[in-house]
Structure I
């Protein structure tokens, strides 16, 4: 995959990296209440140090081929993220994503997921999973636009800040036929 990818209108998909840490923290903290609704990680303290540890972890996975950690930027400022976690032994991957509220509804997450899915196909991945809370209509809509179908619903299996949401696992086969 050749990053960055120009998405037009000042938007790009870029590899997550260390110089963007403070900007990512600022974006997350600026929209923290909305993000916290369905993201357990957003309930942790948002700091440079914590984001640096997480980014280093993701980049180690990128070098080993087990993650593709990207940021969505607008005018070079992070406004969201899409990450693929790859399980090569199972030929499968899981996609996770979030976007700042002011950039919702523009199709950015869907387009970025499509780019990552194409990369996953090139790496031999045959199945992709998205997990989200059943009440997270925006996340479910992205998954549906990408051709994912509900595989299962696990009651109470999506804990966020003491609330156990029902977890929806959506899958998409990348194998033709």
Structure II
């Protein structure tokens, strides 16, 4: 399992005092309130920042980071990704998983037939959709609902599914 979880991307600055605007990758943006530190990553480095203040505007998160006090400093962080240590993450409820832990899992039907590899997950509003690619490159879209997803084993990267009518 990965040690750091990607929770957002800095998309812009906010105001003149160094705040950054973050597009969150979490289900509940209020989770940012519980964080004391984050890591900002670019291609070559990862730097720790202390969070001084959290604000919300529509579906975005505004962060004031210690040491980032001017718009010019905040501008340098634009397009960088925000990660947190797995230990700092809010514990998940039973039946909840981090997307990064599910990706690249092998997906099998209940009878043991391999469907393919889970390559992406996206949210439709009502539920997630698992994008599975078979050996021939064909995509299979599976709704992440109890009737379809029967078992998830993140340690062995294996998912068992039941193909309901319309998915076959």
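Brief remarks follow.
- Each of I, II could give helix-only ellipticity at 222 nm (-39500 (n - 2.57) for each DSSP H run of 4 or more, over all residues; to 500), but the derived value -1000 comes from II.
- Comparing distance in nm of label points 7 Å out along Cα→Cβ at positions 25 and 41 across structures I, II, the highest figure is found for I.
- Structure (I, II) behind the derived value 4.1 of distance in nm of label points 7 Å out along Cα→Cβ at positions 73 and 97: II
- Given 20.6 for mean count of other Cβ atoms within 10 Å over residues 65-72, calculated: source structure among I, II: I
- Structure (I, II) behind the derived value 37, 15, 15 of semi-axes √(5λ) of the Cα gyration tensor in Å: II
Coordinate-derived values only; no laboratory data. All values derive from a computational prediction rather than experimental measurement. Cβ atoms are built from the backbone, for glycine too; each structure is taken alone.
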